[in-house]
Structure 1
Amino acid sequence: MKRLKLRRSTVEALIFLTLLVVTFSLIGSRMGSGNMLKTIMNTAHDLLLNTVFYLMGITVLTGALSKLMSEFGVVTMLERVLRPLMKPIYNLPGVAALGAVMTFLSDNPAIIALSKDRTFSAYFKKYQLISLTNFGTAFGMGFVVIITMIGYGQVTGALVGLFGAFCGSVISTRLMQRNTLKAYPELDSPVLDKVTETIEEKEEAEKKDGIFMRFLNAILDGGKNGVELGMQIIPGVLIITTAVIMITFGPGDAGVYNGSSSQGVPILPWLAEKIHWVFEWLFGFSHMELIAFPMTALGAVGAALGLLPTFNAAGILDGNAIAVFTAIGMCWSGFLSTHTAMLDSLGYRKVISKAIGAHAIAGLCAGIIAHFVFLLVSFI
């Protein structure tokens, strides 16, 4: 057994080194090894200064705002308003609306904290509770995504994208429930036998602090949470976005490689060009470089947002792209990097493949819907 494990680790190491050497050799032969290394460093540095800190500023402000909304009852009010819509649209109990609000204002894992709360989970059947991973992920970092997109002056595109993400959330949640029940009919049973406590009974006791102190504590605590979220997206933005840029964009304006940031070998557009008609018809992309956003959003939406300044500088970021990016960015929300951990923490590893498959389909549908709705809005 030990010998088998040793062989396997040796083979993995050899395969990894081979792929690493081949990849860097191919890119370096085109750019020049010195220029390639300089571009990697300069791109990461540029992303840190001009993208990460910009996104961190947004997360700090949105974190403070979301904390204020929670402190002064806006989140509770939204949950009560949305509650009647949950059963007919998502086949979920009304309290699930709270999960949508919380993930929209923060990130995907917020839904897991709620799911592990016995008072919250008591309203669900098992297959419904599992589907919360897809439901919550479809709204993850939604507030940050929307604010970032609006920052590029495309309010209509951002709102259309929000509608597309909503449609994607319905598709993902319903498809996940259907596939799970079909494979595991025994999950059509309550999580708990009896609801022993209601959400309203568990609400916080009346606060003794004055309004000013509550306001001050809320913005400071929310801002601190925003800083933590901004720190968490640094690895994804620097590593994933740098890698994507290196295989998406070509040489500089002069047509030569000089080690500047945001240069690379356009492998991804070349591959996309082979089936360009698919992306043009489904998403309305006239520039194949735009494919980099949805591919990056699979792993980290924060990293995908890091591509926007480069697209904007290249003059290819229009209203339709913003709509599609918002829909896919919100709906997918880096689900490949979170779904496995989220379902594992709930104790349902066996449905991971079904959750990922349903969410992949839903994200594509969200982007397609956003594109055609944006075309419709543009004609009106």
Structure 2
Amino acid sequence: MKTSRFNIMRYIPTGIPCLVVVFALFYYIGSIMGVPQMLNTIMKTAHDLLLNTVFYLMGICVITGALGRLFVEFGVVKLLERILRPLMKPLFNLPGVAALGAVMTFLSDNPAIISLSQDKRFSSYFKKFQYISLTNFGTAFGMGLLVIVFMVGQGYFLAPVIGFVGAFCGCIVSTRLMQRFIIKAYPNFKDEAVTEEDFTKEEEQSVESKSLFIRVLNSLLDGGRTGVDVGIAIIPGVLIISTLVMILTFGASASGEYTGAAYEGVELLPHLAQKINVVFEFLFGFHDPHLIAFPITALGAVGAALGLVPNFATQGWIDGNAIAVFTAIGMCWSGYLSTHTAMLDSLGYRELTPKAIWAHTIGGLVAAVVAHALFMLVSLW
């Protein structure tokens, strides 16, 4: 009996607050919309997101995945790595081979930098402070191709390019700031190498016996299959996070009543953002407080954040500046709150997670500000 009571007491400090928060959230939304309308809106919004947003994103993932694997198969990735290598040391204070990590994460997602860093031949080029900062460096380019292609699909061409430049600048800030935090916490990491073993870098000289057609076909199909996996992986983020954010962002129907239709909500986030809208308008150029929902969502999942864009466009809230800022902050942050802990844990430096998150938060804000400033500058020409 005592054991049973003890087991129950263990979960009270966390279980009770969890119940309070969940019930308070649904009570707040249900008291405004009505419980039947709230439940209908949740289900219909998630269903519409699945059909019209997730499958669209999955299609992009399949195409970009196939393209990325084709680039790997025929040496385009290595070519880009050699071209970008001279930029690594002066801009990011990283060895030249880090360019390969940027290309791989740009073509896929944040964790690609971790799988690459597990290669001892790759990691042997890094000092410890540089090696740990790969978490911030790789995250800033994660899903970059997907974000840019998605924005181009919305009918914008120059704005995503400007956003990419902003994300690049944000990456510089995030990576170097993280390196400073690491050296301040662990001064010995500045000169300590990741490994003292000597590795000989061997170039792959395997002779392909397969025909050109088979190599192209295998690359496209294998890359497309990877894209399907990525598309499936973003479903929970898009359906759960986007549905919640949309309910907190959008308002009632055109008649002013709650009908239980998709994309109705309580407009809490715009109401809060309007209190300090002058800040967002100055820094990001946002002319509508609803737009703040994108960077908030991008903290957890950039795929979910992209799911907001079509509805923003339908409402007429989107312009070229917003697309540039969305691209910059979406690429740079790319759901780092949901990946940084796992990434640093896999590297063996979990205790540095708060520093990485803080550095990347600043980097993402810098990316958005730079994108806004560049778009305003380009607009003057």
Working back from 0.40 (FRET efficiency 1/(1 + (r/R0)^6) of positions 18 and 330 (r between Cβ atoms, R0 = 35 Å, to 0.05), computed), options 1, 2, answer is structure 1
FRET efficiency 1/(1 + (r/R0)^6) of positions 122 and 226 (r between Cβ atoms, R0 = 25 Å, to 0.05), calculated, reads 0.75; among 1, 2 the input was structure 2
Calculated from one of 1, 2, distance in nm of label points 7 Å out along Cα→Cβ at positions 138 and 306 reads 2.9, and the structure in question is 1
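We did not get these values from a lab; they are worked out from the coordinates using the rules stated. Everything numeric here is computed off the predicted structure, so don't read it as measured data. Cβ atoms are built from the backbone, for glycine too; each structure is taken alone.
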